[in-house]
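S.K.: In what follows, structures are represented as structure tokens.
Laboratory data are not the source of any read-out in this text; all were calculated from the coordinates shown. Here the structure is a predicted model, which means the values were calculated and not measured. Cβ atoms are built from the backbone, for glycine too; each structure is taken alone.
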Structure I
């Protein structure tokens, strides 16, 4: 979908849901890091944490920019990861919400 397909009210709803999902993703990441760091006791565990952080940083940086062309996919991924819920999308065109829900199943 292009920006033309997104009225300003829907864009604002999508942006808020997107921001909420990103904030929750960061919170989840911080909690995982705290948990993993408590079990650091070998060089292997430190390297494993480093690899995990590198992967998560790459994924987070790829998700942090709001883009009209990919927002349905981004929101679907956030819904799949339980970072947002259907009620966060309230006010969007029902067809868009249906697409997001369907894509979240895969």
Structure II
């Protein structure tokens, strides 16, 4: 198991938990739905990477990159660090790990 799988799984779980917290605190169904969908996509991508499917790492990269952009835009709009700033930083970290693992494996 490489770090890319761990990064995709951890960021996916964090997205799911964040969606649940957003629903609990603000009754935001959009937060729950988007957090669940993106988190599950990342968890599935990690699972398929673990099974040796190369497209799992590509899916994880795409979903993570989209989430980083979405949270960066949200951070720019709200100027509040939580949760957009934290998710942007952690997403960039996960993205860096995923890219470095892909480059190292080639």
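S.K.: Computing mean count of other Cβ atoms within 10 Å over residues 11-18 gives 18.2 for which of I, II?
M.R.: Details: I: 18.2; II: 20.9.
Value 18.2 for mean count of other Cβ atoms within 10 Å over residues 11-18 corresponds to I out of I, II.
S.K.: Right, another one. Using the calculated result 42 for relative contact order in percent (Cα under 8 Å, 6 or more apart), pick out the matching structure from I, II.
M.R.: Values: I: 42; II: 30.
Structure of origin is I.
S.K.: Given a computed value of 2.7 for distance in nm of label points 7 Å out along Cα→Cβ at positions 27 and 43, which structure among I, II does it belong to?
M.R.: Going through each structure in turn, the value belongs to II.
S.K.: Consider the structures I, II: one of them gives -30000 for helix-only ellipticity at 222 nm (-39500 (n - 2.57) for each DSSP H run of 4 or more, over all residues; to 500) as calculated from the coordinates. Say which.
M.R.: II
S.K.: Quick check: 2.0 is what I get for distance in nm of label points 7 Å out along Cα→Cβ at positions 19 and 51, calculated from one of I, II. Which structure matches?
M.R.: Numbers: I: 3.7; II: 2.0.
Attributed to the structure labelled II.
S.K.: Given a value of 10.1 for mean count of other Cβ atoms within 10 Å over residues 35-42, point me to the structure among I, II it was derived from.
M.R.: Label of the source structure: I.
S.K.: For Kirkwood radius over Cα pairs in Å, which of the structures I, II scores highest?
M.R.: Sorting by Kirkwood radius over Cα pairs in Å in descending order puts I first.
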